[in-house]
Structure I
Amino acid sequence: MNDQDLQRHVLDELCFDPKVDGAHIGVIADKGVITLTGHVTSYAEKVAAEHAARRVKGVRAIAGEIEVRLPNHKRVADDEIAQRAADIIALNSTIPRDAIQISVHDGWVNLEGNVEWQFQRAEAQKQVSKLSGLTGIINNIALQPRLPSADMRRQIEEALRRNRQLAGRSIMVDVLGNRVILDGDVQGLEQLRAAEKVAWSVPGVASVDNRLEVF
């Protein structure tokens, strides 16, 4: 698919999604990399726009440059956002109690702390992103390594072999500290995401360098 067609398909998907008002969102396509520009009226809408673009076949990566411009009647004081964010995280049983610290400045929420699993880090951001009045989220939650690098690599390799989507694919795994490097090739964006999800599923993985080629 050429860039012009991909750009049109992403624009169509943005217009199709009822959670997104595509009137003020621009789309630039360059070799499968989509850049979203413009502005929206909530952080939740920005996230929805990025998810919509990610659903389109042929999209390899997304650069989200959409600005959140809150209408005056939707603005919320920083201390109120901080309290609501703390409450919603405290109610989530999958996130360790008192593991995450929250600060807010001009509607931007900064999450800090330490957890063992990537899903806990992602869940904290997911829950906070539901709040109104946000202009952005900075996720600085760190992941603490719990396994030696060799054990992390073995677990990832075994999980890749078990995975129905990825069985038989030539995926090489390397682990440096708590950083995982995936190399090789996969068939389609779904397999690429599935491989990355497997790597993140091991406790203590702090980053995944996904070098897999899509063909």
Structure II
Amino acid sequence: MIGDSITDCGRSRWGSGVADGGLGDGYVSLVNGLLVATYPQSQIRIINMGISGNTVRDLKGRWKSDVLEHAPDWLSILIGINDVWQHFESWWGSIRLVSVDDYAEILEDLIRQTRPHLDGLILMTPYYLETDRTDPMRVMMDQFADVVRQLAEQYQAILVDTVAAFDEVLEHVDPLELAQDRVHLNLPGHMILARAFLDAVGYSW
């Protein structure tokens, strides 16, 4: 499971297992816990390769070492939050911004070179917790999410529509109750991600 800080969530850089904190304390750990508890006979091993602050360009730079060399049976990707955020926050500095076209081109290239070697691919849409769909950052994030939806269809991937999952909850809950910056989630927010992920892969609750 690869991505940015949402996937990273404090995971260990020295190991990848549960005992050494390798999975962090976010949705990856929740997904792992429920899969192991429900399907122990499957002997599923999850590796968390999230790195905080990453954009899709960063994924490209570490794709060989952090994905291909692990030769995973299944791969899950959640990336795009920073690619959008950098357009709206000055603290990103003078970096070359990732356009939606850049995002689509790089992500598709990574998928294209990896998909033939996988039993299954899971693509998770990036999200921004904002109920006003005319908000500029929400508008851009929805464009990036549409790229993921299109690639999931094109490459026969399982789609985890995190935007739809959060929108359903946000009909009843203020975004700040899930993430103070509308991006980095607390435990209920990560549980929403985990539930959306498990629903998409056919988990039996």
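Among candidates I, II, the computation of mean count of other Cβ atoms within 10 Å over residues 72-79 that gave 10.4 used structure I. For which of the structures I, II does the calculation of mean projected area of the Cα convex hull in nm², for residues 120-175 alone return 3.7? This figure was derived from II.
When FRET efficiency 1/(1 + (r/R0)^6) of positions 8 and 128 (r between Cβ atoms, R0 = 35 Å, to 0.05) is computed for each of I, II, the one that comes out at 0.55 is I. If log10 I(q)/I(0) by the Debye sum over Cα atoms at q = 0.11, 0.13 Å⁻¹ comes out at -0.64, -0.88 when worked out from the coordinates, which of I, II was used? Checking each candidate, the match is I. Looking at FRET efficiency 1/(1 + (r/R0)^6) of positions 144 and 192 (r between Cβ atoms, R0 = 30 Å, to 0.05) for structures I, II, the greatest value goes to II. A value of 3.3 was derived for distance in nm of label points 7 Å out along Cα→Cβ at positions 112 and 136; which structure in I, II was it taken from? So the calculation was done on II. Could you tell me which structure in I, II was used to calculate relative contact order in percent (Cα under 8 Å, 6 or more apart) as 15? So the calculation was done on I. As an exercise: Rg/Rh (Cα atoms, Kirkwood Rh), for residues 56-103 alone, calculated from one structure in I, II, equals 1.06. Which structure is it? Of the options listed, only II reproduces it.
Every number here is computed from the coordinates shown, using simple stated rules; none is lab data. The structure displayed is predicted, hence computed values, not measured ones. Cβ atoms are built from the backbone, for glycine too; each structure is taken alone.
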